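Since every read-out is calculated from the coordinates, none of them should be taken as a lab result. Predicted model, so just to flag it, every value in this text is computed and none were measured. Cβ atoms are built from the backbone, for glycine too; each structure is taken alone.
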Structure 1
Amino acid sequence: MARILLMDDEDALREIMVDVLTEEGHEVIASATGLIAMDPEVIGGVDLVITDIIMPDVEGMEAIRESVRLRPELPILAISGGGRTVTADYLPIASHMGAQDTLRKPFTPDDLIERVNALLKKG
């Protein structure tokens, strides 16, 4: 299937997403930070990027910007539940920065699979 880079600092959610995507036959590279998206070798070797917006070290917006710079055609799914201290909607900004689709937390495994499959078909 596909090789997916997944970045989310929520350990439990990241583990669930890895399990769901792996069960679908995908290979998943998981990270708690967007720092991994700064590596051209990693971005060059994946078919899809899934990134949370609010993360330590390197935020999702920077991960999106760098992924688009390195591979403009790479499908990106941005996920977010808002800010840590205030409810904020960062997903429209992520779309403007280059994410082809967005998904608001909380979401179901079926929601995730549906978005991933749609993005992989486009790419």
Structure 2
Amino acid sequence: MKTYFWDVIFNQYADFDGRATRTQFWLFQLWMAIFFILLMVCMLVATALEIRLLAWGSVLATLLFMLGIIIPNIAIHARRLHDINFSGWWLLLWLIGPGNLIILIFCCLPTVDENNEF
């Protein structure tokens, strides 16, 4: 967890240079999903038990988590694209409909071993 989540958050928060291996990228996404699911479960349990303060606290924690994770998530996507010899500017595909699927496919590609531009 330290290598694949905390290092990305604290040491490479807004680092758009370099490369991110498939393992580092996908384990970061996994840990991010686990934290998000835990926050959602807390929110659902608090709502089901009608504990309003805990429910609103969970909503706030989820929003803060999502806002805090935006930049590292974009940065690790850019580094992953660099690892397959694509520019990070390809992330602008997110702005069009099928662009999400294209970026997902790019992130699944194997590492390019030769020297690349990025």
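Output the label of whichever structure in 1, 2 has the greatest value of relative contact order in percent (Cα under 8 Å, 6 or more apart).
2
Work out the source of -20500 here, i.e. which of 1, 2 gives that when helix-only ellipticity at 222 nm (-39500 (n - 2.57) for each DSSP H run of 4 or more, over all residues; to 500) is computed.
2
From 1, 2, which structure was Rg and Dmax of the Cα atoms in Å = 16.6, 57 calculated on?
Only structure 2 yields this read-out.
Which of 1, 2 yields 1.00 for FRET efficiency 1/(1 + (r/R0)^6) of positions 48 and 104 (r between Cβ atoms, R0 = 35 Å, to 0.05), as computed?
1
Tell me which of 1, 2 gives -0.60, -0.93, -0.96 when you compute log10 I(q)/I(0) by the Debye sum over Cα atoms at q = 0.19, 0.30, 0.31 Å⁻¹, for residues 56-95 alone.
2
Between structures 1, 2, where is mean count of other Cβ atoms within 10 Å over residues 64-71 highest?
That would be structure 1.
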